[in-house]
Structure 1
Amino acid sequence: MPTFTIAVIPGDGVGIEVVAEGRRVLEALARRERGLRFRFATFGWGSAYYKKHGRMMPADGLDTLRKFDAIYLGAVGDPKVPDHVTLHGLLFPIRQSFDQYVNVRPAVLYAGVPTPLANKAPGSIDMLVIRENTEGEYADVGGRLIRGTEAEVAIQANVFTRHGTERIIRFAFEQARARRKHLTSVTKSNALAHSMVFWDDVFREVARDYPDVQTSSMLVDAAGMSFVRRPETFDVVVASNLFGDILTDLSAAVVGGMGLAPAANLNPTRKFPSMFEPVHGSAPDIAGKGIVNPIAAILTAGMMLDFLGAKRAAAQIRRAVAAVLAEGKVRTPDLGGRSKTKEVTAAVLENL
């Protein structure tokens, strides 16, 4: 197995803390697994970099990242920097320039984890949300005209191409085929008569190539209700950039919170590096207190290993996390405990 080169971008707030813990787990695995080696390079890009240089990363940042096998990101966001600056200055350029058109966000209810839903057994919720990640509602097409006047106009256009829509739906079908063979497409085609009806048409066309996969289509408001009322009925879900973004925050909430939610931004062709980041943000209210839950970042590291081909090591991470959560002795405050971040990581390391 080759040495994997990993670009580490801790980012802001708790991102700095959780990436450090995820790296501890990766380094421990490298010591145990024959042939598993990493070479890390850390880049201090993010809001602090923006305050000094007026940009979230250097002008040649993308060229620098291009040579790595993967990117491991903590979080970006700072109360003193507008959110659209942080997203469009770092996250979106990486996702779009490296054609990371697949965003994968699993939601699993682990044993020992409290859920706000009644009568949900461990393992009963196990869904995989596949979100289109480079176009749709986040394509950044539009602008503002005649600013500061009563006639000011803001225009934001959605962009759905056949190429982009078909490839994300086809990816989702492949995931469903490898799981429980059910795929739900989420749109809002009753109101968005062009983009979402187009999505529905492409979904039906692609479905013909997967007769072994059962399909259903839902409006996003109905899907949101079902994520709460009967999340156990979902297997794989495919949605546009905006709808997938919103639904995955909800799916994380029903399985214990954002501290347990990993994510991956994939370029399945591997022409460019993929990026792996926990779903949670920079959480400035708890940054530096040593109490952030590192499990999302650790599971994210596992997703990175899986994609890179180190599947046995990735499985070890999932088993170790499941064991720690089931035991219930070490919990950060978001799960109702009093443990510190490093204590959770230590428990995971003990269970590897």
Structure 2
Amino acid sequence: MKNTALTHFHESMGGKIVSFAGYYMPVQFEGVNIEHETVRKGIGVFDVSHMGEIWVKGPDVFEFVQRVTSNDVARLVDGKVQYTCFPNGKGGIVDDLLVYRIDAETYLMVVNASNIEKDWNWCNEQNIYGATLYNASDETAQLAVQGPMALKAMQKLTSVNIMNMEYYTFRIIDFAGVKDVILSITGYTGSGGCEIYAPNKDAEQIYKAVLEAGKEYGIKPIGLAARDTLRLEMGFCLYGNDINETTSPIEAGLGWITKFVEGNDFIDREYLEKQKKDGISKRLRGFEMIDKGIPRQHYEIYDSEGNQIGEVTSGTMLPSLNKPIGMGYIKSEYTGFDTEIYIKIRNKLLKAKVVKLPFYKG
């Protein structure tokens, strides 16, 4: 198990530390609901240094990234970020990730913590373009400062105007006295904010500065449990739950990051294009419980006649909305909005209905 550069802070602040994706990480501090509402209404800071960072460089780096990811990298310019996935050559997903275009010959790929080694191996296997790959995951710290007051607080720590940054962009700036920090606006909570990337050696200085800058807005450290409830309210996929090696981006509702445009000959293009044209047998959908009960991953989904039609991938009681919800793969004929379905909870079939994402509208 690995520590992040900030694990000792989490322990000193009373964080409940658990093992997650090979790291000791804080799952909560004060409690999931309190932390969830802190981010929705004010500002919270997550240590997400367990995430992976893979640099890709070279004259043919565009061709490499375009080949291994499903989105259209040609749409990126310097300073832009793109959400995408690695198709696995079998119709499934190796991982979902963010691609940062630093310049024409330099890209940064930010991948999930649990998949760092797998992604690294996959990228090297697919690297027929002579791109230079470097895994910087163990030496890079990442903070996610989230909430409606996040940018206002973080503006104190840099002379660069970050208040007007567009969604899915980044800048390399001096921040909290540290040079060449990457600050991006992507978010996994739906409440605004930014991500901060810096070397591990600067993590403590930046973390202390972030907490001080956010003090007047009630900043609190936030654990991974609230990160999960926040992303689920927005209907964002979590790798290992809602997407994996056996689910296609079309089935997962990620057709918007799967671009069938001229010149984008990515892995699995032909297979996924056929899925889009011919239709799919199952689809990821959100649902709200009508009967009382909380859905959890792997719970079975049934129709009104007792036939199994799917499986829950994520589920919880939503703190902001105070209602139990979930996501799951359902046979396509039952995926119309407001369709009644049944979730098997403790051997009882409890009524739910298919709803449009996101659950939380802000």
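helix-only ellipticity at 222 nm (-39500 (n - 2.57) for each DSSP H run of 4 or more, over all residues; to 500) computed as -5500: which structure among 1, 2? Working through the options, I get structure 2. Each of 1, 2 could give mean count of other Cβ atoms within 10 Å over residues 226-233, but the derived value 15.2 comes from 1. Can you tell which of 1, 2 yields 4.2 when distance in nm of label points 7 Å out along Cα→Cβ at positions 34 and 266 is derived from it? Traced to structure 2. For which of the structures 1, 2 does the calculation of mean count of other Cβ atoms within 10 Å over residues 26-33 return 19.4? Traced to structure 2. The maximum of mean projected area of the Cα convex hull in nm², for residues 98-241 alone over structures 1, 2, that is, the highest value, falls on 1. Between structures 1, 2, the calculation of FRET efficiency 1/(1 + (r/R0)^6) of positions 218 and 250 (r between Cβ atoms, R0 = 30 Å, to 0.05) yields its largest number for 1. Looking across 1, 2, the calculation of Cα extents along the principal axes in Å that yields 54, 50, 40 traces back to 1. Of the structures labelled 1, 2, one was used to calculate relative contact order in percent (Cα under 8 Å, 6 or more apart), giving 22. Name it. That value comes from structure 1.
No value in this document is a laboratory result; all are computed from the given coordinates. Here the structure is a predicted model, which means the values were calculated and not measured. Cβ atoms are built from the backbone, for glycine too; each structure is taken alone.
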